[in-house]
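Enquirer: The structures considered in this document are given below.
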Structure P
């Protein structure tokens, strides 16, 4: 039997080899096309992710700008409050120094020095000092 098949096989061997090679090339081409489709789908997904991340980045940058402006406003308010506090401390220190330096003769039921200190406080707060 091998003697019958061998001459036929050798006669059609180039054709069989050609068909096998052609089938292999077609399968390889189909594989490459499927891989290309998958890669394109992955690129589209990546582009969507990039768009979402860019939108998030824009939102974060806007929020950062708002927070920076808020920080500047808070720093200005803090500086103003610190200056007002320093002025209040200096005024309180002057009043306490005047009270401590007053002679004991000015002490009484309602000490004249206390009346003077209260008048100074009222004047500092924008009120009128009482006589």
Structure Q
């Protein structure tokens, strides 16, 4: 039995698990992807900003001459930009996992389904299946 079962480790689930666990609640956080942070970190905000920043810096280079700066304008190495994005994501994923662990929440990569009032079946990615009781969802 846990105090709180959270299905989904995205922009709402991950911080909720963190703060509830830090406040003393027993928390089980379940997510099928296994990366904490949701679409913002995986596909939205973080990746798009890494690419946007590269484009903005390149556009700024077009104005070097206006400030008396001379030389070749830099080319964008998109593989390097993507590698930077990957490093940022990996770092953030690791930070989120560490925060959840330090906060005391339990994280399971898998899927959860409500099977009865205050009961859920958790199908973990490692093949383990179990039922858990919860006070709040």
Structure R
């Protein structure tokens, strides 16, 4: 994550690559590089964790090459990661001119994962109402 001091926003930088052989060890190593300091890209992390769980269930050796269909899924996932750089997260959540603040908490679950998110909505006199993600948390469902 990088802080842009001009726009006072945080931007995620993609540091995962496809230059390595597609083994369980390399996939886990690449997933560990997706560091979410403020827990704001939970859906991306969840998808990576679900993928790793799927790889783990194959009971492969650490250095064994993944099957072609699984390798293709991994490549497709990694190719979407540069899109994270389009997301800009404002560092300041609460405006001085806010006359109303509402916190929204939501949770959801599926057979693969469960998650919770917290949003903060601010209303001010001078600006349009603004709703911003404060944090998210997710877990992969046990198998």
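Enquirer: Matching task: 2.7 is the computed value of distance in nm of label points 7 Å out along Cα→Cβ at positions 43 and 123. Pick the structure from P, Q, R.
Expert: Corresponding structure: R.
Enquirer: When Cα extents along the principal axes in Å is calculated, the result is 69, 31, 21; to which of the structures P, Q, R does this value belong?
Expert: Corresponding structure: Q.
Enquirer: Could you figure out which one of P, Q, R the value 2.2 for distance in nm of label points 7 Å out along Cα→Cβ at positions 11 and 91 was computed from? Write out the running numbers ahead of the final one.
Expert: Numbers: P: 12.3; Q: 2.2; R: 1.4.
Structure of origin is Q.
Enquirer: Something else about it: Out of P, Q, R, choose the structure whose coordinates give distance in nm of label points 7 Å out along Cα→Cβ at positions 19 and 51 equal to 1.8 when calculated.
Expert: Structure R accounts for this read-out.
Enquirer: As an exercise: distance in nm of label points 7 Å out along Cα→Cβ at positions 35 and 115, calculated from one structure in P, Q, R, equals 2.2. Which structure is it?
Expert: R
Enquirer: Something else about it: Quick check: -32500 is what I get for helix-only ellipticity at 222 nm (-39500 (n - 2.57) for each DSSP H run of 4 or more, over all residues; to 500), calculated from one of P, Q, R. Which structure matches?
Expert: Among P, Q, R, the structure yielding -32500 for helix-only ellipticity at 222 nm (-39500 (n - 2.57) for each DSSP H run of 4 or more, over all residues; to 500) is P.
Enquirer: Of the structures labelled P, Q, R, one was used to calculate distance in nm of label points 7 Å out along Cα→Cβ at positions 3 and 99, giving 13.7. Name it.
Expert: It must be structure P, since only it matches.
Enquirer: Which of the displayed structures (P, Q, R) returns the greatest value of mean count of other Cβ atoms within 10 Å over residues 27-34 on calculation?
Expert: Once mean count of other Cβ atoms within 10 Å over residues 27-34 is worked out for each structure, Q has the highest.
Computed from the coordinates by the stated procedures, all read-outs in this text should not be read as laboratory data. If you're wondering where the values come from, they're calculated on a predicted model, not measured in any experiment. Cβ atoms are built from the backbone, for glycine too; each structure is taken alone.
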